[in-house]
Structure I
């Protein structure tokens, strides 16, 4: 039954990946896959390499862009299965471990979309798996494997650094700390992680540590206290992990932490700390900052391993029978209700004609760009324009996706995002009219006025999904100006803060 469920859910993810239009961030990462970069302003390069793998197999299609996420989900489940098998030697616990991700919306369905977390999750799990193998075998060479996978996880997403406290506790709290600290394996593992991560360090050293400063500004910028952002963070965990599975996982992690630190048991310390430290950090930051929907997602699969292991450990520790039955019952409820919810959401987006959430629908809010692209293509011909200009990375990415290199597309501002990118076709841009596609309300007037560029209004186009207008865009003919692809870092056309602070003032869903 478990095999049938996993096979059915995998087919569902493949259908989802092929049927739904790319979201704006997915198209943005697809543009990265066309560049040969060691790093990017927003994230490390692994997600671009994942996309490049999928498109090499299936071309520039929805499935091609998303295919690596389907592989990442399968790899994550195999790693979870082996982690739980080695700790419990219990087949039922293994089955539970591989079904739990299927019951969480983010993994059971949304692993089929492109995000840096899709790359980070299997590598983070592989690092934990290597450390569990270390406990199982007492072979120090597993430190080297853990360093390799840890470096690959960091090469996928910077927030994976929050797993370091778990690795440090795993090394220092158990009674073996003196033995391992005196041997070269942990230190060599750390060196391997640093070497694997070195492309990001090299790129940043060449670009004034731009991606580190970008992340620091986002994390450290002052914000007022807000109950709303706290509620958004907690609500997001219930939504993406599961209304039952989220509290079940937190309970298991708490019990695992109590058991691990009391008995100085390495695996329990590793699993609980790897989730609770990032969770509590994001909880603290959510008091003043909106936490992104994918930021915590790298940690929860480790928590699913703790759920399955905890049930077996309760039995071994002689916990009251009623408590064991209750724990097992809630785990089963989490799986059954979670998988049912994932299937319903899949059917809603793939087969249903309705829009229950209006403009706040997370998928619909980024759908309908083909309508904009069709109108843009028409106006390009009517205006005699040879290139497309935009003022935000979302529109830029979607125009790149729909035009597939037939027409140069330039984001005129935030040029820091495109450091080291190839020439998009300046021969078709310089001294030629362009078509300016800008999301309304348009805040670029002052920015463009200082350049002497002339804008001739051509009309507007709406982007809708299932009968609801999501956004509108102004279309202008742009003449008398050639954008600078590599402006000085002091230029407002270079700085990434310009868009957030001056232009894009309308809240997004």
Structure II
């Protein structure tokens, strides 16, 4: 019997199966429990793109049971919702046991291509892993995660996805009194580095092996037969594969000016996905040392520290896998490719932003030179690259140089650019740049505008913003203001771990 038959989703109602792959691991990995209902739930937002990838009809949300299911007020028949246990290093310090403190896995759905996708409610109430928390998410943070998930996906950066948000007038205390919301997240798996750390640090080596085998069998089967030059140990091969995915992810973040804000090991996906959007930020004025999280006074997770922190986190994962890998030399060898894979991936992405498909050292130097100019003046990151794209499309040089105080230096750089890339056909350059330099990113002030209206139960700005972010490389002339410089008040937005 095909296991996936148990995951079928009737077109009238998006039912998921709780008898999924992660649930089958057993009680050492999770606790079964139901979400805690919220009073009088209402729809806040839905991603038609995510629903389409699940194979659900456009009107799936109109099914009578849908709102209750995704608010956590109803449990579909036959499902066994659960919260998983994990641990982690937070801001470089061992935090011990953590877990899904406000997230509950509903189960799995089958995408049209056969891929199994987990659906998880975030903000669905207390779990055994809530510690001092209340198990809830607020409307503000739910909107930010929903928009960021779909925006990153549209930018081509691996990420968990968001299907919908449900809201309620249930009061939730944070720095101020806010209202509750539940965001439905979607991913092939929500397993983190911290899952491995939990079983390793608690000397549950049988469970550690079970988890590693689970991840290899379902997501990294090639690790059973490593390629030439790769570690022969399947668990070392797993570490190497995760390191490569993480290197690619970091290159994607850096290239679009994205800062995660809380790169703890429990916020690192074993699949190389962006996960757990909190005090994230897309760069406004370019500052390599920018700290987007006001809960991070030392700047551990500043923009320019993200790649080395990712490697630190991989070292923590390697330590957790040592009972399975055995030899420290094997673990170190598995991590070594990160040191070359990340810069290569980043250079390729930055070259694409210049319009170069086959980068050479001089292209890398040209990109670094521009970043240096931008850093000195805190020139807007997204707008600079988009204006360069417009210049290649035929706009006058002033379109680019007017972004800089030192226009002479910017003009000199532009002359170097035009000379170096003169041999590349304009159409080829422009096509690559228009796919690499978004016109729109989710700036903090844009999210704040959507949140402010949503608090008044007006979700029109949220819907408009989602539509723009789903196609970030398009012009969207009706929303041209979002493609310009942020307003002055944007610099006063403060984000913390509660964001």
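Only the coordinates and a few stated rules stand behind these numbers; no lab work does. None of these values were measured; they are calculated from a predicted model. Cβ atoms are built from the backbone, for glycine too; each structure is taken alone.
Thinking of I, II, which structure, once volume of the Cα convex hull per residue in Å³, for residues 338-377 alone is computed, gives back 87?
I
Which one of I, II has helix-only ellipticity at 222 nm (-39500 (n - 2.57) for each DSSP H run of 4 or more, over all residues; to 500), as calculated from the coordinates, equal to -19000?
I
Can you tell which of I, II yields 24.3, 79 when Rg and Dmax of the Cα atoms in Å is derived from it?
I
Work out mean count of other Cβ atoms within 10 Å over residues 114-121 for each of structures I, II, then name the structure with the largest result.
I
Say we calculate distance in nm of label points 7 Å out along Cα→Cβ at positions 74 and 394 for every structure; which of I, II gives the highest result?
II
Ranked on distance in nm of label points 7 Å out along Cα→Cβ at positions 26 and 346, which label among I, II comes first with the largest value?
The maximum falls on structure II.
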